[in-house]
Structure I
Amino acid sequence: MNEAIDLRQFRYFLAVSETLNFGRAAARLHISQPPLSRQIRQLENLLGVELFQRTRTGVTLTAAGAAFLPEVRRTLTQAEKAIAAAQAARAGKGGHFCIGYTTVFDRSVIPDVLEPLRQRFADCAIVTQGKHSIRLVREINNGSMDVAFIGLHTEAKGLTVQTLRQEPLRVALPAHHPLARKRTLGFFDLREQVLFRFERRLNPGFHDHCQAFFERIDFKPRTLPEPDDHHILLGLIAEGQGLALIPASLTQVRRKGVVFRPLKGADDGLSSGIAVAYSPHNQSPVLAHFLALVQAQRPPDTR
């Protein structure tokens, strides 16, 4: 069975998972929707499981799809590393350029510059890797990565950091939760709730930014460790295990059983967003062109 699955189907699955819409996924992949739907259905048949729940308004990941997603990301990352290693070994060719992106934000709000960059530098092996921001910074500093989209407030000493987007936080909560009846929520509403929160080791800078704000307003909720993948996080929220504060862009990721509410009181000192980080000593022409493409596609500020 596994021999019949190819990487193209993995890429198609990833695009649908990140957009939760076959039309938008097809546009991102530069193909029409019918062949995309056929490939996803073929992948499900080969695996023997349904990866998506299809509705009139879109799709959501099934439990099998949510479990499959992080493994697909790892597989595609490793495949790109293998391809890059082979291409970089070609004598006299254009080398290797690695782009990282934070997995905290939905990929739809990160500038899509990969294809035009590959067209401009056809002889260069250009690969992407999705990781936590602190790991992206570490890899830029040790030279194994050229540039990365990181979350704001990540400690990035020695790097040039350019803010691309700032956005408010939203409350993600179970649709059946009593607080879901309210149009907006404040920190007072959340004081007695269980809140998913990522561990400090995953990003000390952003953790400390949030903690300083929470201490200033005397906000001390009960917490649970936040899972690495936001699809898994939303699944746990749908099950009623807790609430979460998430970037506003993640509300585009629809999950049955989860609703999102604006958060009052966070404007004065609590923020999230995306920045691009790179070494000021990196003189690569690929990096210069990358930065120009990013600025041309700079997403709007949602504050």
Structure II
Amino acid sequence: MNVTVVGSLNEDVLVRVHRLPGRGETVVGRDTVLAPGGKGANQAAAAGRLGGGVAMVGRVGTDPAGERQLAALAAAGVDVTSVHRTPDVPTGTATIPVEEGSGENLIVVVPGANAELRPEDVAVEPVRRARVVLLQLEVPMATVQAAAEAATGTVVLTPAPPQPLPAGLLARVDVLVPNEHELVQLAGAAPGVRTPAELAGLARSLTVGAVVVTLGARGALLVPDDGPVLLQPPPPVRPVDTTGAGDCFCGALAVALAAGAAPEEAVAAAVTAAALSTTGPGARGALPDAGGVAAARDPLPESVRVG
């Protein structure tokens, strides 16, 4: 396998709203759509759309939602042989209000079968032999650690949902991919708006190899373990829904790294894919293929050296 993703599979319940609600506030949604999701499955689908040799390791229930998730991944070219069906536990779900106009969203996840993924489930050949193993934190931490330890290729971790990371896990991570809010939490810093140079300083305070900080509409910040820090802006797009853009970024990054791309090239490809993914509804409504990413690289702005 080129890329193996260990993580969550959810059924997303997308609700279109005129604006996102505040704390304790009720807003009226316009419509509801069911869609395949889960950070792990979204990353796998993005990687599958961009190239072959992608496997998924995870758990779903024996319910219709689980069958829908497996079918959606298979349609994206992902090997689902190592996705286990779990009796008496429902497939994970996520409720996602999406704001019209901006595409911004809120996400509430109920883990379901994802919480049943065990360390022994990841002791499989797709994990051991993958060039890149892609991890997130919507499954138990012990399972994430077991997958990182079993991997012989590059380990990429999205620290989301944010939580303290054991030193043993960080020691096995080659590329950490937080967003700026997750980075601030991991570094133990106070919340607040920070410049790219300040974010780079926080990234270098972590005991990990390379850090790639996703910055939404501003692109991504590459902070290597040595060498210059680079800010890669995205290509111009008109966003419809930003749900899953970070997952698309990680899937594209993994595919590029598995193909042997240099870190700066991998980040440029990932930024492009993530931007394109926001031009349709839901986490997978506009996942690009390799041709789409290549075509969009022409108007991609040059990266900017930070510091």
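The numbers here are math on the coordinates, done by the rules we state, and not lab data. Remember, predicted model here, so these are calculated numbers, not experimental data. Cβ atoms are built from the backbone, for glycine too; each structure is taken alone.
Here are the numbers for this structure:
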item: Identity of the structure behind 0.55 (criterion: FRET efficiency 1/(1 + (r/R0)^6) of positions 131 and 259 (r between Cβ atoms, R0 = 30 Å, to 0.05), calculated), options I, II; result: I
item: Ranking I, II by mean count of other Cβ atoms within 10 Å over residues 179-186, the structure that comes out highest; result: II
item: Structures I, II, by mean projected area of the Cα convex hull in nm²: label with the highest value; result: I
item: Structure responsible for -9000, with helix-only ellipticity at 222 nm (-39500 (n - 2.57) for each DSSP H run of 4 or more, over all residues; to 500) calculated and labels I, II on offer; result: II
item: Among I, II, structure where relative contact order in percent (Cα under 8 Å, 6 or more apart) as derived comes to 18; result: II
item: Computed 2.2 for distance in nm of label points 7 Å out along Cα→Cβ at positions 43 and 187 - originating structure among I, II; result: II
item: Parent structure of the calculated result 1.8, given that distance in nm of label points 7 Å out along Cα→Cβ at positions 11 and 115 is the read-out and I, II the choices; result: II
